[in-house]
Structure 1
Amino acid sequence: MSSPAPDSSLSPTQFRQTWRVVTWAGMFGAAYYTLCVTGAPRVKFLTEIGASPFHFGLIATIGSLAILFQLFGGLLTNHVSRRKPVWMAVALTHRLIFAGVLAAPLLFDSTGARILCVMIVLALHDGIAQLGAPMWLTWMSDLVPADAMNRHWGGRQRVTTLSIIITSILIVFAFDYFESSGRIILGFMLIGGLGIAVGVADVLLFLKVPEPPNEYDLSRRFHEILLQPLLDRRYRAFVLFSAYYWFSVMVAWPFFTLYMVDFLGVSSRMTQLILAAGPLGILLATRFWGLMCDNYGQRPVLQLTIIGKTLFPLAFILAPPNEAAAITILAMAMFLDGLIDGGVLLALQGIMLKHSPRLNRSMYVAATQFFSLGVAGGIAPLLAGWGIDAMQGRTVQAGPYLLGGFHLAFLISLLMRLGAFYLAAKLNEPLAMPLGKLLRHMLTFKLLRVSRLLWTLSEAEEADRRVEAARKLGELRSPLAIRDLIHALDDPAAAVREAAGDALTRIAAAETTGPLAEALINPTSPIRPQAARLLGRIGDLDSMKALLTSLEDVDPAVLGEVVDALGQIGDWSAILPLIMLYDRVEDPDLSHRIVDAMMRLSESESEEETLALLSNSRPSAVRT
């Protein structure tokens with residue numbers, strides 16, 4: 001099972017309990033956004049009070065430009081010793097201020113005044129949300145184990161996605177009652193009020209979540225901190241990729257719902273059901289993508305998923321004017337996009353959190369979000385909304401299709417997404433596997449079954465279930481299981497440790513040796529003796545190199561296992577290093593183990609003959 005992050009004081013049990021609270025809070029938070037921000041009822045509410053496509057583009061742009069507040073949030077994070085109370089105050093304000101949107105129809109009669117009020121409140125709402133984002137993300141990243149970050153975030157994402165699906169379905173039936181009776185504004189006011197209450201509950205749950213100490217640096221000026229992510233050569237490529245990717249997405253994304261409601265004439269109820277298909281796909285695929293990211297790296301996952309994301313706008317372009325056919329095609333497209341989207345979101349977040357330094361992580365997060373979602377993602381919908389509005393009434397008949405401004409925006413988005421694949425391949429992630437290897441493994445191994453077994457190995461409370469999972473993973477011999485099996489070498493149950501070790505020796509040596517060698521040479525790893533023992537059982541050339549390198553280790557428990565492993569392999573190249581080690585050790589037990597290893601290597605039957613091979617031999621090492 002995963003250990004807590006090195007900088008967290010939580011035990012594995014405490015971490016699981018804490019992350020459970022964070023996950024439940026995420027469920028309420030997702031419900032808040034579905035009820036108030038992302039659902040079809042808000043689109044109907046805005047069109048009811050007179051919003052045009054340009055207004056929708058402007059609202060999307062305001063939301064993106066609000067990410068500027070992440071820079072101030074990052075700066076604030078670098079100046080507070082405790083993030084938790086500050087974030088909770090900011091988050092509660094963010095939830096409560098949405099009441100201003102609901103009050104706009106009550107406060108003003110004219111369309112212009114209502115729209116202006118909504119835009120001002122949404123600007124404050126989104127800005128305050130972004131102000132707290134760096135604090136929350138750095139707080140959570142300090143809690144989560146780095147080596148299993150994607151899976152823990154993926155587990156939370158599955159629950160929040162389930163919340164979105166359930167909330168969306170409930171909205172369908174609740175809002176349909178108000179829409180059918182012509183009381184759209186009243187319906188959204190009631191749904192939004194419920195959303196605010198749920199959102200406040202989300203924030204209050206974090207009272208139970210501990211906060212590790214916040215590390216911050218006050219020695220740098222604001223512009224130096226802001227520009228550090230761009231000056232960091234290895235990280236800069238990710239900022240540029242993220243900006244380009246979100247520009248290509250935001251050219252079309254804010255208009256999909258409006259296109260269904262306004263252009264195709266799909267009812268709010270069916271639109272909400274179509275939108276729910278996307279989260280359903282995310283729910284089903286998130287665990288799988290988290291596993292892929294943790295084992296193969298974020299870069300190949302991004303490359304693979306972007307291929308699928310490129311095709312998504314095509315479904316909206318080809319959706320026929322027939323409502324029943326359009327609903328079927330768009331629902332299927334949303335579902336497939338959701339299957340892919342889970343991988344994109346986890347990979348983007350994984351790169352941002354894992355490849356940014358802890359000391360200035362808040363500004364890395366803020367700068368990345370500002371340049372990508374704020375600048376690039378803000379300009380795109382503004383231009384697209386202006387273009388769609390300008391082309392109102394200008395359409396081209398192509399067979400059964402009536403093509404207009406929406407279709408042009410979707411086509412531009414599709415073409416631009418193709419370029420994101422090239423930029424993803426340029427991301428700096430030295431430990432990531434090539435995309436070709438990921439594809440070969442996906443075709444060769446039973447990845448869905450492996451995914452389920454790995455979840456059981458890492459999360460099941462019963463030791464016998466973890467033992468059975470380790471045994472079956474050994475039978476499948478999937479390289480995807482290596483890192484989790486290595487973690488299981490530190491399992492509290494001896495039977496699980498033994499089963500994990502047996503499973504690792506059954507997987508191809510070329511795939512297993514590297515991760516075991518990393519564990520052996522890592523001074524903070526709790527499984528170093530077990531790693532040495534398994535390298536001895538594997539016995540290939542790379543295992544020999546790792547073991548010989550570790551003969552300089554100062555930990556006697558590790559050194560003893562290394563010596564035993566070299567003796568088990570039986571390669572003569574270990575003789576001279578063992579002789580040199582024997583000459584300098586003073587521990588009698590370690591001396592005995594060196595003698596035993598040398599007896600195996602020299603094929604000698606007595607300790608006396610073996611001692612004769614050792615320079616500066618010490619008779620006290622001979623057993624009596």
Structure 2
Amino acid sequence: MGPRGAGIVLALVGAGLAVAAVAGVPERVAQARLLNSPELRVLLVTAAPERSCRYVLKAAQSVLEEEGVPFGVVSAVALLARLPDGNFVRRHPVAIALDCVARSLPEDFGPWADRYVRAGGVLVASFDAGTRDRRGRFRAVGVLTGVLGVEAITYQRRRAGAYTTGRILILRRDWLEVPPGKTTPESQLLTGYIYGPLTYPIAAAEARQADVLLVADAVTPTGEHVPGVTLRRVGRGWAMFANPPLGHLKSYSDDLLLRLIVQLAVLRLTRLPHLHPSPHALGGLVINWHVDADLDRKAVAIMLERRYLRAGLRPSLHVTAGPFRDRPGDNLGFDACGQGEPLVRAMARYGVVGSHGGWAHNWFSTRLAAGRLSPREIEALIRRNSDCLERITGRRVDEYSAPNGVHPPLVTRILERLGFVAYYYTGDSGSPPTRTFLDGRRVSDRVWAFPVMTFGRVASLTELGRAGVPEAVVDAGLRAIADFVVRNRTVRLIYSHPYDVLRYPVAVRRFIERVDTLARQARLEVRPMGEYARFFSRFVRARATFAWKDSVTLRAVVRNPLSVADIPVAVPREYGLVRARADRPVRLYQRIDPTFRYLYTLQPARRLEMEFRLAP
């Protein structure tokens with residue numbers, strides 16, 4: 001059947017709808033328009049604006065854009081003027097009060113939030129939301145304590161101990177679907193690549209109600225377990241508390257927790273219509289091979305012979321091209337434009353060749369980490385590496401991976417200048433492709449980071465081998481990643497080296513066979529990271545509006561100045577398509593799972609309108 005899935009063939013001709021601009025409109029007028037609009041939106045709730053908190057808001061907005069979720073930013077004061085009844089909740093089913101930007105919520109917002117949740121809304125609060133008054137002083141009781149069932153501010157009793165640090169222990173994966181390998185094998189603590197169990201800023205929070213469901217604990221340095229992530233059923237809705245500062249963490253290259261919370265609130269608890277961030281609503285896998293030394297020449301030949309590289313599975317093959325590895329003249333490099341050239345040509349038949357650093361693997365990364373390369377030298381070495389590979393393949397190099405993971409933000413800016421669109425990334429581990437943030441700022445708007453999937457504190461098969469991990473465990477871990485990608489219709493990257501296949505030949509072969517089968521079943525696609533990066537760059541330019549036409553009819557309008565091709569519209573599965581039109585003839589395809597119905601086109605329309613109706 002291929003990537004198109006089951007076809008709904010429709011000859012569609014029509015026009016998109018205009019959107020009123022709000023640039024220059026006073027903030028209160030823009031917020032009134034937002035709240036009066038019939039469009040469905042998640043609300044990002046802010047308190048008194050603080051300039052120092054704007055980075056948190058920008059980080060959250062970036063994640064919602066990348067997740068395809070329609071949203072709006074609104075002040076708590078503006079919400080207090082609205083009755084949070086069923087009609088309001090139907091248009092705004094999720095309200096998110098993040099760390100910093102919502103810490104000084106007005107006192108009256110607590111009762112409003114309680115009514116909102118009882119009417120069916122989902123309230124998400126993180127870290128210090130509602131814990132201070134408008135003058136910045138700690139409250140005796142948090143504004144949201146009543147509805148959350150959790151007290152996030154314990155300053156009156158703990159004083160300096162009201163805030164501490166903790167590791168996140170996942171208790172309920174049935175609620176929070178953490179990617180495989182993102183927790184320690186011996187426990188369920190969230191981990192980072194190399195770092196192992198991660199330590200987060202947390203509040204010394206306390207559960208106040210017996211009906212609070214603990215989804216995750218935060219374990220302090222003294223061994224105390226405090227609420228990490230909680231859920232509470234209140235009336236027809238849900239109140240959720242996430243202890244770590246989700247927005248702040250995203251701003252400093254750790255966005256997985258924020259994404260998991262957004263996905264739980266938006267996709268599971270409310271099933272909000274949205275754009276789905278994966279081409280054709282399929283699982284997507286980037287298999288990133290790092291070819292960096294003379295050892296890889298033998299290994300690549302074995303991979304070709306044993307069909308680890310095969311038609312239909314298109315990996316990203318990143319090569320360090322120079323003839324030396326550690327120091328000039330050691331002859332330990334892959335030598336892409338010399339002895340390795342026939343292998344580069346052979347690999348290029350199966351995937352896309354990209355650059356793995358600047359000419360010499362360890363020599364480049366060591367000097368880069370030590371600050372011994374100027375920006376001009378870094379750019380020259382990456383260009384030299386790419387020029388060699390482009391001469392062999394005849395194709396422009398626009399993908400990159402950092403040798404030994406050494407990738408300061410300066411390198412991303414250089415990559416952007418050189419026309420790269422994607423890079424392998426050791427930050428934000430476990431997450432889908434993202435426009436990563438560091439030190440409170442987005443590093444690039446145009447070059448996409450592809451965070452690596454991990455196995456605890458390691459990622460490559462070499463690291464697993466050094467840790468003595470049995471092949472059966474590696475086999476199960478690789479299978480779990482493929483199944484996770486398929487089940488969640490998401491895009492993830494795994495990486496290793498050709499010489500790693502010699503450590504785990506059976507596990508690698510079985511993984512490739514498994515992925516090949518899933519691809520043939522049209523359940524998964526294996527593409528190079530550059531292709532996915534170009535999709536995501538187009539995806540975040542799409543603007544979707546969803547609105548109730550009546551009690552059973554939902555209207556969706558998607559616009560993109562480039563194209564809406566391959567971008568799925570997701571609606572609750574019980575809503576069937578009854579009408580559609582576009583600005584040019586297109587064919588629609590659909591996929592259905594237990595939660596959503598996904599529709600997309602392959603034609604480059606710029607406007608697509610659809611109407612869905614609840615099945616009787």
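One of 1, 2 was used to compute FRET efficiency 1/(1 + (r/R0)^6) of positions 109 and 133 (r between Cβ atoms, R0 = 41 Å, to 0.05), and the result was 0.70. Which label is that?
1
If you rank structures 1, 2 by distance in nm of label points 7 Å out along Cα→Cβ at positions 37 and 277, which sits at the top with the largest value?
Checked 1, 2; max of distance in nm of label points 7 Å out along Cα→Cβ at positions 37 and 277 sits with 1.
So P(r) over Cα pairs in 20 Å bins from 0, in percent, computed for just one structure, reads 19, 51, 28, 2; which one of 1, 2 is that?
2
For the read-out semi-axes √(5λ) of the Cα gyration tensor in Å, for residues 341-404 alone, a value of 39, 16, 5 was computed from one structure; give its label from 1, 2.
1
Out of 1, 2, which structure matches 4.0 when distance in nm of label points 7 Å out along Cα→Cβ at positions 117 and 525 is calculated?
Corresponding structure: 2.
Given a value of -8500 for helix-only ellipticity at 222 nm (-39500 (n - 2.57) for each DSSP H run of 4 or more, over all residues; to 500), calculated from one of 1, 2, which structure does it belong to?
Only structure 2 yields this read-out.
Read the figures in this text as sums done on the coordinates, not as results from a lab. Just so we're clear, the structure is a prediction, and the values are computed from it rather than from any experiment. Cβ atoms are built from the backbone, for glycine too; each structure is taken alone.
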